[in-house]
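*Asks:* Each in structure tokens, the structures are laid out below.
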Structure P
Amino acid sequence: MTTVSSIHTARSARSARSSGTDRCTVLASEEGVPLVTGERVEYANFDYAASAPCLTPVAEALAEALPRYASVHRGAGHHSQVSTEAYERARRSVARFLGVRSRPADAVVFVRGTTDALNLLARAVPEGCTVVVFESEHHAGLLPWEHPASRAGRVVRLPLPATPGAAVEAARTALRGAPEGPRLLCVTAASNVTGEIWPVGELVEAAHAEGARVAVDAAQYVPHLPFSLAETGADYVALSAHKLYAPFGSGVLAGRADWLREATPYLSGGGATRLVTEHDVVWNDLPARHEAGSPNVLGAVALAAACDTLTPRTQGSLHIRESALLERLRAGLAGIDGVTELTLWGDEHPRVGIVSFTVDGLPADLLAAALSAEYGIGVRDGLFCAHPLTRHLLPEGHGQAVRASLGVGTTREHVDRLVGAVADLVARGPRWEYADCDGRLAPVPDPDRAF
């Protein structure tokens, strides 16, 4: 007879056998992608910072869970029990991945993604809390505090710091000058525009010295490097599964439980309630308090499988490989006339695998469309949901940029193809005509390309 414990034991054994980087691969179509010329080529995916492809172990975990998934926490049936155990086991995996602490008590709340996580926190901070953010934040970290539903009483937006040290001093000064009462600094761990790594440890130390807490947007950081609440001392961390090689719209807010426990539930509904009468509602304790509705058990299983695969040792090996590819890409782009890389703190500052750039004479949307249609390369163009930062970094005459982001499936051939394609487009221009199609540039005429 199959039991919850036997499934757990079997999976643990498989995880122990497959913890190396040899298992850290992503799913990819063997058919390649079509070009306007009628050819098909292997897809060169440089859009990991938007959504990373699915890791093979994640797909395997989902395939195992699909035949038995059911609603969690509320059913007496076997499948419901199996799913409940899988869901709570996923929470423990995420807790290990993020270095969650037992003292002071931390909570792990499953949400839909980083944006959802920080909106939850904005509704959980004590009434009147002062929140300090930098203008360089992704919109997920910049905007929730000013939403009408936020409990923050005062939001302080700091200008872009000239150096990491200036960032620490600016945060320290702003928190010191804030009114008495609860204070929170929200900061990214790695920029989604430039890939530059922020001095989280120093910011935490400065904030704590002023009696403030720190929330870290780690969405772009954790796919590349380990992050630990215990080691950094940060109070909260948010991440998205779809940037961590796990599909199905899951994410996490993890951190100190007190504010979350005292807050009104983020959503009202089943699961968040302990008792409902004609006149009163008694809300559940954490984490159920903020997980109303039927939980996304498959999303949690997928996220946990990614966390279990991306061990610190595995991430260390991947980072070495990725750093070499990133250096190759940046050097290649720097050798092309008219290419400008966006950077806040200079070329030598440590970063994860993200490069944003402009090309003189080629609008970002045209460059992105041509890279896709003529070379089979996927990049991102625009302002990357970080409008104040990107606009500040853009060279004069450019309204948008192109972003190339690397990950587990990136190869040297992909990097060389991207560099060669940009050089070719700079020298000769696009070989096809492009026109607006539903808000995006597309080849005209567009050959019949089956996806």
Structure Q
Amino acid sequence: MFPESLRNAIDVASNAVWGPWTLALLLGTGVFLTVRLRFVQVLRFREALRAMVPVQAGGEGALTPFQAFMTALGASIGTGNIAGVATAIVSGGPGALFWIWVYGFFATAIKFCEAVLGIRYRRVEGDRLSAGPMHYLKEGLGAPRLAWVYALIAGVAALTTTPFTQPNSIAVVLESQFALPPLASGVGIAVLTWLVVIGGVKSVGRAAERLAPLKVGLYLVGGLVVILTHVENLPSVLALVVREAFSMEAAGGGALGVGMMTAMRYGIARGIYANEAGYGTAAVAYGTARTDAPVRQGLQAVMEVFIVSCVTSTLSALVILVSGVWRSGLTSTAVVAQAFNTAIPTVGGWVVAFCAFLFGYTTLIGWAYYGEQFLEYAFGPRLTVPYRWVYCGLVVFGATGKVETIWAWGDLMNGLQVFPNLVGLIGLSGVAASVLRPSIAPIASPGLPQK
């Protein structure tokens, strides 16, 4: 799919973007927002659990609050939770899981802030709604040029990463389990994506509302069976995860600190790919909700990250580690399917294949809407229909690409959109804190009116 020279260039650029400075910036922003928001992910966790229950809410918006939550959850729980975590463990070692947990804890504050600001600064004009970091960068921070740059980078990222990474991971597992050619997988996935994407955001919301709970429940049941089958290995695996997270030597020997930095690099890069906190996409998803209670949507965002980082991503990593298949030479969804097969022969691989399809499919349709919003902001609504067709067409190419290059390109583009978004979150953290501070009543009460 890509010439060798281009693949090498993508790898070099991806490693440069995800250097120590990016890891420090992401973790630093998470720590700063956690303190600024007074550890909202800990002190308001019970309310966050209650916020997941569907309720009627008033206000402007395109989706119900629950549909907005499911759209965000469906988009973030993609094959990154299976294939992304698998490549993190294979490439970064068991210690990568520890850094997925670390970033997941602080990422809850980042995503809370994104959701609140997404509602606070969204624009509703007639039947058209637009939300995302570009609006809080322009109207909240007063940086219209930075807003346009973000929209451009994020739009290109949505168009050239998700249609590649998600179908690629689906195709890998379908080929490994059913010998289905990647091209056939790509065509089928593209058609199914088009059927939903062409209908717009309401069609996306309805699909996510139905599919997101199904995929999480099925994957949890299958993963727990694998872990219980190999439960005698669990204590040693957990000890290995912590030990390797701070290893001062690479797995095969090498320079001092290489092991720890590699684990951090893959753990945080794949952690953010899994929970999407820092990309700014939460501002788009939650900004569509018909609600005037931004705190409720923010607490739903907290639960979204918790489910992604502490449940589904952890499950993927543990099934690979306790079953011992992380050293098998396989990668992506194929290694997870192999882990499931150790506990549930044949059927386990089928479960992973079905879950990978559901994970990737809901992410594809969710990110299609994200990219649409970004590019509409940058170039106007005339791009909407052509964008949808191009997006679906690229799915076919993504399914046939090289796994390592596909994920390196995804890391590169998603890493670039992090920087302008974090500028907005840090600059407007006081706004998010002021919205949260008066909200001392139970979660069922309405939040502050939106702007």
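What follows is calculated from the coordinates using simple rules that are stated; it is not laboratory data. Note that the structure is predicted; figures quoted are calculated from it, not measured. Cβ atoms are built from the backbone, for glycine too; each structure is taken alone.
*Asks:* Given a value of 0.50 for FRET efficiency 1/(1 + (r/R0)^6) of positions 165 and 429 (r between Cβ atoms, R0 = 30 Å, to 0.05), calculated from one of P, Q, which structure does it belong to?
*Replies:* Of the options listed, only Q reproduces it.
*Asks:* Of the structures P, Q, report the one carrying the highest value of mean count of other Cβ atoms within 10 Å over residues 221-228.
*Replies:* By mean count of other Cβ atoms within 10 Å over residues 221-228, the leading structure of P, Q is P.
*Asks:* Of the structures P, Q, report the one carrying the highest value of relative contact order in percent (Cα under 8 Å, 6 or more apart).
*Replies:* Once relative contact order in percent (Cα under 8 Å, 6 or more apart) is worked out for each structure, Q has the highest.
*Asks:* Okay, moving on. When you work out distance in nm of label points 7 Å out along Cα→Cβ at positions 397 and 437 for each of the structures P, Q, which one comes out largest?
*Replies:* Q
*Asks:* While we're here: Given a value of -11000 for helix-only ellipticity at 222 nm (-39500 (n - 2.57) for each DSSP H run of 4 or more, over all residues; to 500), point me to the structure among P, Q it was derived from.
*Replies:* Traced to structure P.
*Asks:* Hey, another quick one. Looking just at volume of the Cα convex hull per residue in Å³, which of the labels P, Q belongs to the structure with the highest value?
*Replies:* P
*Asks:* Of the structures labelled P, Q, which one yields 27.9 when mean count of other Cβ atoms within 10 Å over residues 237-244 is computed from its coordinates?
*Replies:* Of the options listed, only P reproduces it.
*Asks:* Check the numbers for distance in nm of label points 7 Å out along Cα→Cβ at positions 173 and 325 across P, Q and tell me which is largest.
*Replies:* Largest one: structure P.
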